[in-house]
1. Quick check on the output: 4.0 is distance in nm of label points 7 Å out along Cα→Cβ at positions 68 and 180, derived from one of P, Q. Which one produced it?
2. If you rank structures P, Q by distance in nm of label points 7 Å out along Cα→Cβ at positions 12 and 340, which sits at the top with the largest value?
3. One of P, Q was used to calculate distance in nm of label points 7 Å out along Cα→Cβ at positions 44 and 236, giving 4.8; which?
4. Check the numbers for FRET efficiency 1/(1 + (r/R0)^6) of positions 188 and 324 (r between Cβ atoms, R0 = 25 Å, to 0.05) across P, Q and tell me which is largest.
5. When relative contact order in percent (Cα under 8 Å, 6 or more apart) is calculated for each of the structures P, Q, which structure yields the highest value?
6. So Rg and Dmax of the Cα atoms in Å, computed for just one structure, reads 28.9, 90; which one of P, Q is that?
7. Once distance in nm of label points 7 Å out along Cα→Cβ at positions 196 and 388 is calculated for all of P, Q, which comes out largest?
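Computed from the coordinates by the stated procedures, all read-outs in this text should not be read as laboratory data. Because the structure is predicted, anything quoted here is derived from the model rather than measured. Cβ atoms are built from the backbone, for glycine too; each structure is taken alone.
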Structure P
C-alpha cells in the first residue's frame, strides 16, 4: 500500500464490506472496531488492518485518519424488526457523531437503513447532523437504492457524506434499478443493473453439506412441508400465493393482524412475503439475515446458499466468513456491498483531492430523501425537521424539490 494513500478508520465495521470497497478505491484502512466476535474474526482474516473487538463508546481510543466511516447498528431502526424508542443501540448514532467531532477527519461516511430517516419522527437524524454541522462539516444526505450503483440487489439505504472545508462529493448512479415498484422513476437512461442470474453465474451446483465449493456454497436441508411450498412457487410469487393451509403459522398471524382502527395489515403496504421465489432476470430483493430461509432460487427447488447471498452482496468468492451459519448470514446481511463501498470510496477520494477552503462552513447542502412523487407523513416530518433546524442551500432546496 503506497505510503501516501488516504487513511480511514471503520467503526461498526462488521465483516468488512465497506472497508473492502474503500480499499478497492485506493484508501488504506488503519483501524477497525466492532463488538461482534464472529464479525471481527471475519474482518481479520480478510484485511491487514488492526481490528479490535470492543464496545464503541465515547472513551474509545482511535488513531487519527483522513476519513472515518461507519454504520451504527441498525436494529433499532429497521422496519424488518422491532423499533424500540428505548433501544440503547440507537444511542450509537450520537456516539458515532461525537467521535467524528472529537477526531475531526477531513471526510466522514455514515450508512444506515432507510428507516433511519423516520425513526422517532426524525430525531435520530438530528442526533447525527447537529454535532457534525456544528463542528463545520458540510453534509450530503441521501436515500439510495444499491441497484443504481451496479449492485444486483434492491437495497435501500441512507448514506451521508460530510467534509471539512470542502464540498462533499456523492457517488453518481451508474445503473438503472428495475423490477420493484417505482424503481424506474429515475436514471432510465442508464444501463440496467445486474440481475440475480448475473450475480451467481459460474457458481455451479451447491454441495449438500458444508463447507461447499467455493466456501459456504452448500444447500441446507429442507423440510417436507417446505419442499411442497417451494415446488408450488413460481418466480416472483410469495407465500400469499400459496393455499392457506400451507402458510407458516408466523406468516398467518402477521398477515391477519389488525391494527387499532381495524384495518388489515395488508391494506397498510402489504402482508409480509414469508418465503419468496426470486426472479433470475431482475436484481434480487435485499439480502438480510433471513435470506437463506426465505429466498428460493429462481429455477431450483431450494433456498439460497450463504455464498449466493455473498455474491449478491458483491463479496468475492475468496472472502471468508467466520462463525456459525447464522452468524455468517447475519454478517453478510448487515454488510455494505463492497462494490457500493468502492463507488463511495471513489467519491471520497475526489472530495479529499479538493483544496481546503475556510469559507466553506458547516451545513446540510444536499438532502434527497426519496425518489417518489409523494412522501409518507413520517418522512415529511423528517424533511420539515431538517429544514427547520438547518435550512438548506439553494442547491439543496432544488434537489429536495426534484427528489421529494
Structure Q
C-alpha cells in the first residue's frame, strides 16, 4: 500500500485543512488523478494520486493536519484494501497526528411528555422561557431540527399572546434565515487574522490627498514599452518611502520592536470570494517593468488559485487599493504581524484652488493605518507625507 500524505508546498507551510476528497473509499484511482483538495493560508491545492490502486481515506473533510501527516492510503489490490478496512473501518477516520478526537456533542434539547403521553422536543432555553411566560408547549409547532421547539418559537408565541391580550394582530413572525454561511476555509483565516489584528494592536488611520497629475504622466511615459499598472508604481513609491522611514517597516515580537532590513510589499487582491496578499520582495532594488511583471504573475496565479504559501510569506508592509470601486477613503486593517498598511482610494479629477482660481486637478486619496503602540502619530504622518511628495513629484525618489 502507498500512504497519502499532506505535501509540503512551501518553506513556510506547516499545516493544511482537508477541504474535499474527490473519491470515496473503495474507488479505483489512476496515478495523477486529483484525489484530494487541501487548503493552507487561504490557498487551495489539488493533491494528485501518487500511484494507481484502490483509495481509502482515513481523515475526514474539515480536519486540520500537519505537513507529512498520513490522511489516506492506496491499496494495490482488493486483499490489501480489505486489510485497510479492518484496520480503519468506514466512519472511523484516523485523526491526524497530535489532533484529539472530536468529542461527541452534548444533547441540545430536552424531551418531555405532552397531553396523551406525546413526546415534546424543546431546547432547554425554550422550555425555561415557556414556563416563565406561561406558554403551553403542546400548543406550539416547533421549527427547529426534527420539529424541536426553539427560542424563536417561544418568542413568536409570546408576541401572539401579547397581541391577543391587546386585541391586536402580531406585526410579524420570527425572522427567517435566508442563508447560513459557515465560517470556514479562507473565510476562517480572514476571520481569525482580522480579529487578531484589531484585538492585539492600537490602530489609528490618517487620511490625506495628493495631486496625481505627475503620477499619471509617469505611468503614461513608462507604459510606452509595456502597460504599467498604478499598483506597480505605488509599490515602488511605498518601498522608497520606507527606505527613508525604516521604523514603519517593523513588527512587535514580545517586548521588542523588530525593524526589518528587507522591504517586502504585500499587495491585497481578490481570489474568488477570498482576500489574498501575495508579496513583492525588495521592490526598491527593481525597476517598474520588473515590479509590474511580478504583479501580473501574482494576479494570474490568484485568479487560477495557484498561489503558494511562499508567494504570501515574508511581507513587511501592505498596500490595498479600492480605488477601482470608486472608494475615496477607508480604514484598512493591519495585516499581522506588520505594523502599518496603506489604503489607496480612487484617482479622480476634483476642483481645487490654485493661484486664486478653482481648477480641475487629478488627485489620489490615501489612508494610512498604523499601530500606535510602536509608531507615533507624527512619524506616521511624515511617512505619509513622503508618499504624497513622491506621488506629486516622482523624481524625488531618485535622491
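1. Q
2. Greatest value across P, Q: structure Q.
3. P
4. Checked P, Q; max of FRET efficiency 1/(1 + (r/R0)^6) of positions 188 and 324 (r between Cβ atoms, R0 = 25 Å, to 0.05) sits with Q.
5. Checked P, Q; max of relative contact order in percent (Cα under 8 Å, 6 or more apart) sits with P.
6. The structure behind it is Q.
7. P
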